[in-house]
Structure I
């Protein structure tokens with residue numbers, strides 16, 4: 001197993017000197033050793049399923065569309081836009097965030113497998129596409145909500161994933177009370193959903209291995225959760241540079257699914273993960 005280190009500096013020096021093959025071996029040993037593993041993921045987890053991220057050169061915010069050109073990208077997914085220009089909000093949302101037919105990729109499937117094997121306590125995701133659940137994950141904290149759920153802003157009646165996308169109204173309204181039905185996602189200018197955030201904090205608090213994947217940690221919610229982590233091992237998997245790499249034990253600039261699929265571990269019984 002991985003040796004104990006006399007200091008953080010010694011630990012960092014050891015991991016930085018590893019070859020690519022040794023890094024994979026070290027990652028495998030961390031997964032074997034850890035009692036409480038948590039995955040914190042962002043948009044990069046779903047790009048291999050064909051869903052664009054937000055801020056890269058090919059991301060959603062860099063798409064050119066004359067209908068929305070006079071608005072800042074963040075405004076189009078904001079609480080203000082929903083209230084002041086609902087017809088613009090729903091037009092943009094339907095055009096860009098319909099993920100109903102998208103399928104999970106290797107990263108989603110591997111994380112679901114790790115949970116089934118008792119090797120993963122849960123997933124914390126910034127994504128709103130529901131792909132972790134489609135892959136079979138049960139413990140998923142959706143800190144930005146889900147595009148596959150919606151609800152009435154007045155009577156709070158809940159609607160399924162098809163209601164907004166298949167509604168013929170420019171702005172969808174509740175059949176019961178006539179008020180707007182909105183997606184159950186965290187928009188710019190809104191607080192995170194309390195229950196999901198509390199679940200995420202609890203997962204982070206007890207984790208002894210945190211795997212961060214597919215996020216630059218530029219968004220405050222993910223960054224704040226990452227900074228709460230004080231467990232034994234930190235692993236970052238992201239094709240681009242990520243904040244906190246200086247604090248990570250292992251950093252992989254590669255496909256998340258590719259790296260996770262190199263892991264071979266002994267199944268733990270669920271009774272060992274109280």
Structure II
């Protein structure tokens with residue numbers, strides 16, 4: 001595995017001699033690529049080029065100077081980076097906010113995307129568990145104390161839950177302004193309840209992997225069904241199925257990568 005700072009992001013990469021395809025992992029709100037790092041060492045994925053960045057403002061990437069970027073700006077930044085790397089169309093594994101960014105990337109830069117694996121990405125406001133809490137604050141109130149309140153809640157969840165424990169670690173590195181700005185975007189987009197339909201209308205294929213019983217909301221499952229998106233459950237699991245049930249998730253992921261490549 002190679003680690004480097006590049007284009008304002010901390011990037012982890014695994015590249016075999018003759019990769020079958022490139023897979024881009026996009027983390028969720030307040031998260032970092034740390035949650036995907038264990039994938040870089042899995043033999044089931046060893047034939048693929050794997051890219052695991054920390055988005056600007058998250059993880060070990062620098063915080064943005066001035067105003068934090070919205071999701072469209074974050075997405076366009078990723079697109080520019082992929083174009084510089086000359087990866088060709090990539091398979092995107094996007095978790096939570098990363099699933100929303102996968103949708104935006106395929107809409108705004110369709111030539112860069114070959115397939116989307118949406119992992120518990122927001123589809124309705126019921127999925128905005130922590131983003132709704134952040135969006136309830138004004139920016140300065142969030143920076144001055146609201147973010148600490150959100151992180152304290154997640155810390156308490158992490159006492160008994162491994163995924164929240166890892167999430168809290170990444171949150172300690174997160175720029176509160178980026179978290180707040182992206183929370184506002186997620187809540188606004190989720191309230192529209194259009195993202196499942198937009199996913200179905202993309203020029204590239206997609207699947208949705210859901211944590212059950214404590215992942216994506218019932219309303220979002222309904223919207224995905226109406227849009228006829230292939231829905232695959234990982235159970236028992238919460239919002240991080242690739243952590244809660246790693247072996248089952250790897251089996252699903254490697255199987256779909258085999259089909260698409």
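Laboratory data are not the source of any read-out in this text; all were calculated from the coordinates shown. Not measured: the values here are computed from a predicted model. Cβ atoms are built from the backbone, for glycine too; each structure is taken alone.
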Q.
Going by mean count of other Cβ atoms within 10 Å over residues 25-32, which of structures I, II comes out largest?
A. II
Q: For the read-out P(r) over Cα pairs in 10 Å bins from 0, in percent, a value of 6, 28, 33, 20, 10, 3, 0 was computed from one structure; give its label from I, II.
A: I
Q.
Quick check for you: by relative contact order in percent (Cα under 8 Å, 6 or more apart), which of I, II is greatest?
A. I
Q | Structure responsible for -12500, with helix-only ellipticity at 222 nm (-39500 (n - 2.57) for each DSSP H run of 4 or more, over all residues; to 500) calculated and labels I, II on offer | A | II
(Q) Suppose distance in nm of label points 7 Å out along Cα→Cβ at positions 89 and 241 works out to 2.4; of I, II, which structure was it derived from? (A) II
Q. So mean count of other Cβ atoms within 10 Å over residues 41-48, computed for just one structure, reads 14.9; which one of I, II is that?
A. II
